[in-house]
Structure 1
């Protein structure tokens with residue numbers, strides 16, 4: 001360490017760093033320090049995540065922490081590293097990948113803290129190890145938006161920007177987003193060691209994950225008391241629940257490669273994501289995905305495919321193919337059950353009040369939304385408000401085939417007969433968000449940030465942290481997107 005550079009001291013805050021992943025040994029990572037950025041500045045900060053870490057709000061406004069999270073100053077107690085993994089990308093084996101632009105600092109309060117965009121690593125391949133302001137703002141806002149919606153996700157503490165130039169399709173400026181999660185281990189970590197027949201390291205990694213994140217799998221007789229099959233089953237079920245939540249809110253991930261799948265069932269790696277505007281099940285949000293592998297309606301299928309890849313990697317430990325298949329077979333029923341529950345709640349149909357007619361009622365509604373390309377978020381919010389006011393005209397205005405809508409509404413009204421309308425409406429308004437991170441809102445925030453105006457980043461964060469609240473001062477952000485929004489193209493470089 002340069003004698004002129006002293007570690008960033010935050011010990012007076014009471015924070016204690018731990019480095020569990022580092023203790024796995026050098027087969028799993030390369031130790032390296034993040035590369036600094038000149039003249040960093042705050043772009044966005046989540047004080048909610050700071051509180052979760054036990055970091056005082058004053059620290060998140062200090063120059064010392066700004067410099068540390070820009071990579072310009074080491075933080076005492078951390079042992080920074082970039083982990084190695086492999087994976088399937090767009091359905092093809094890509095071989096060794098790894099943290100090509102991320103640096104794991106360590107853990108605070110059991111949560112890993114990672115800098116994304118912190119410079120070159122041995123796994124950068126042809127990249128420069130940097131993230132750009134555009135992608136960092138998108139990841140920061142969407143991480144917190146998904147948490148606000150109640151969807152399992154990694155979190156984001158802040159974005160730090162710099163005027164350092166980065167070459168993409170055009171010259172852009174660099175940024176680092178500080179990400180937080182219980183773990184950043186992916187399916188690809190297991191694929192890496194299985195592909196290399198490094199079975200000792202594969203077992204070490206699996207035992208680490210079991211001990212730290214799935215201790216019940218070691219003792220419960222879920223699948224013939226096989227802890228590795230139990231692990232596969234629980235990862236399968238968590239992934240099914242996560243994807244069911246995506247489908248219920250109209251979220252497209254965009255690049256569901258196995259190296260972008262969390263072993264904890266968290267939404268991870270926000271690149272070419274999108275919340276649907278008009279409801280189109282076949283929508284492809286990633287301009288790079290020319291074959292439509294990651295189209296919105298294929299997300300459950302792809303998640304299941306990725307779980308098969310994880311199962312293949314774990315087979316040397318599970319050993320029994322029948323047990324692995326039994327674990328994987330939990331995906332479809334868990335996904336379907338979770339999705340049905342979520343969608344019934346969006347309709348205000350409370351648990352325990354099931355009706356055989358609910359499934360065709362929902363299916364016919366989704367077909368009608370598809371046929372008329374209805375704005376997905378706006379429809380559900382207006383329906384919630386209509387149940388409260390019994391004024392359904394604003395919902396009807398969203399449809400071209402008003403006769404079909406009127407016929408469906410009669411069935412829906414009959415289903416709600418005898419139900420407490422106020423309770424139902426209150427449930428729906430807490431379930432159907434008023435605000436989501438539409439692509440055009442992200443673009444507006446990014447354009448303003450390029451001019452050093454970060455106010456819209458802050459405004460959007462406030463809305464997205466509490467997306468079910470009214471926020472009347474920002475009513476325009478809850479309306480139909482402008483025409484130009486449909487021309488936004490988001491690619492893997494995003």
Structure 2
């Protein structure tokens with residue numbers, strides 16, 4: 001069974017149900033969506049009959065993007081997502097690396113993608129490009145070629161860590177997508193009554209929810225814009241029951257004066273992931289949205305759902321800071337730098353193996369061999385597992401600060417800073433120090449209208465964690481630098497502030 005089959009079976013079972021909603025009152029049934037997907041898949045196969053050739057899509061969050069994505073899967077092609085919030089330089093790097101035969105863009109995407117020889121470019125309404133809508137008309141009723149690639153065949157190449165030098169193209173196989181779909185359906189108990197409000201980019205976190213929601217006969221709803229007011233409006237209008245959001249977007253919703261708790265009356269699951277959320281912020285989210293907040297832990301290399309924690313579990317204070325237990329079809333363990341498995345409660349690197357794990361990095365065999373050792377994916381995350389099997393992530397291996405011989409996990413300090421009422425978000429990192437080897441530094445973004453001194457914040461952390469964990473210097477930034485999907489860019493913060501730091 002291939003990932004696209006989850007949707008195709010649902011389309012047979014629920015032809016008249018609404019699959020895609022909005023913005024506004026626009027909607028598309030499962031039958032209509034399936035017809036468009038089949039037609040566009042046939043167009044792709046006519047353009048390039050080769051199985052496992054690459055189709056890149058650079059588009060924002062809208063129905064045409066979902067049609068193009070599903071058609072890519074149905075055609076037996078490899079999906080290469082391109083984020084419209086990225087840069088033309090970065091997108092050029094990706095395209096030069098994977099060499100797609102077809103590129104599909106919307107208006108925003110067309111401004112980032114430059115045509116290349118041998119590449120067919122289709123548009124989503126642009127006058128100068130052959131349109132997806134026209135192709136769906138021209139190939140309506142055509143018959144697709146069957147997919148024959150095995151379960152380790154590549155379904156997607158997603159790029160990570162490519163801001164400098166060569167980007168890493170993660171090859172996600174069919175088996176990884178199937179494992180993700182099964183665990184999303186099982187974990188969140190998805191049904192035909194679910195409506196997923198699309199907030200995170202389809203190119204990133206949302207892509208792991210598209211097929212699970214549709215497989216159960218649920219629908220995807222698109223806000224007019226990805227602003228707090230439009231998102232809350234979509235939840236009200238479409239009676240949204242589930243959504244995945246990065247923590248930063250959840251913070252924005254909670255702090256927007258126009259967003260009300262009653263806007264989320266039908267919400268069952270608000271899932272966060274992609275970045276940690278301090279326990280203090282989890283408390284705030286539960287207080288605002290109710291006991292409907294859950295979380296997942298994963299990586300592009302093991303997409304989305306290595307572990308999960310449901311709202312009823314996260315509502316229990318004993319589970320604050322945990323990202324849950326291991327899901328089906330995967331194994332997870334904690335490993336020492338020497339490659340030994342560590343017992344309950346001991347910190348080490350999180351390693352994963354099983355169906356969810358990538359096959360490797362595209363055209364990077366040495367990097368693949370460094371990352372997957374004896375079948376275990378080395379995540380680069382430091383964590384521990386408690387006696388119940390719940391995972392707690394402490395930090396990235398490379399981000400641990402060793403100061404005066406003590407290990408300081410930045411997430412502990414970030415959690416402490418987040419407990420101060422003036423702090424919107426904090427980023428903690430180490431910088432070289434003549435005496436201590438490294439010194440703990442913090443960059444903070446304050447809540448609107450709040451004021452606080454560095455001494456007050458230092459005393460606050462010292463009272464909670466002690467002197468070793470207390471930042472030697474606190475930097476106040478109007479905005480913390482973020483990636484295209486809202487993650488705080490710790491590397492950029494560190495580089496930006498290295499020249500400002502002083503020795504103590």
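Quick check on the output: 10 is relative contact order in percent (Cα under 8 Å, 6 or more apart), derived from one of 1, 2. Which one produced it?
Numbers: 1: 15; 2: 10.
It must be structure 2, since only it matches.
With FRET efficiency 1/(1 + (r/R0)^6) of positions 174 and 334 (r between Cβ atoms, R0 = 41 Å, to 0.05) derived from the coordinates and found to be 0.50, which of 1, 2 does the value describe? This figure was derived from 1. Identify the structure, out of 1, 2, from whose coordinates FRET efficiency 1/(1 + (r/R0)^6) of positions 78 and 254 (r between Cβ atoms, R0 = 35 Å, to 0.05) was calculated to give 0.65. This figure was derived from 1. Here percent of Cα pairs over 20 Å apart, for residues 206-341 alone was derived from just one of the structures 1, 2, and that gives 49; the source is 2.
If helix-only ellipticity at 222 nm (-39500 (n - 2.57) for each DSSP H run of 4 or more, over all residues; to 500) is computed to be -13000, which of 1, 2 is the source? Spell out each step's value before the answer.
On the way: 1: -13000; 2: -9000.
The correct label is 1.
Figure out for me which of the structures 1, 2 the number 5.1 belongs to, where distance in nm of label points 7 Å out along Cα→Cβ at positions 126 and 430 was derived from the coordinates. Source structure: 1.
Readers should treat all values here as calculations from the given coordinates under stated rules, not as data from a laboratory. Note that the coordinates shown come from a computational prediction; the quantities given were computed from them, not determined experimentally. Cβ atoms are built from the backbone, for glycine too; each structure is taken alone.
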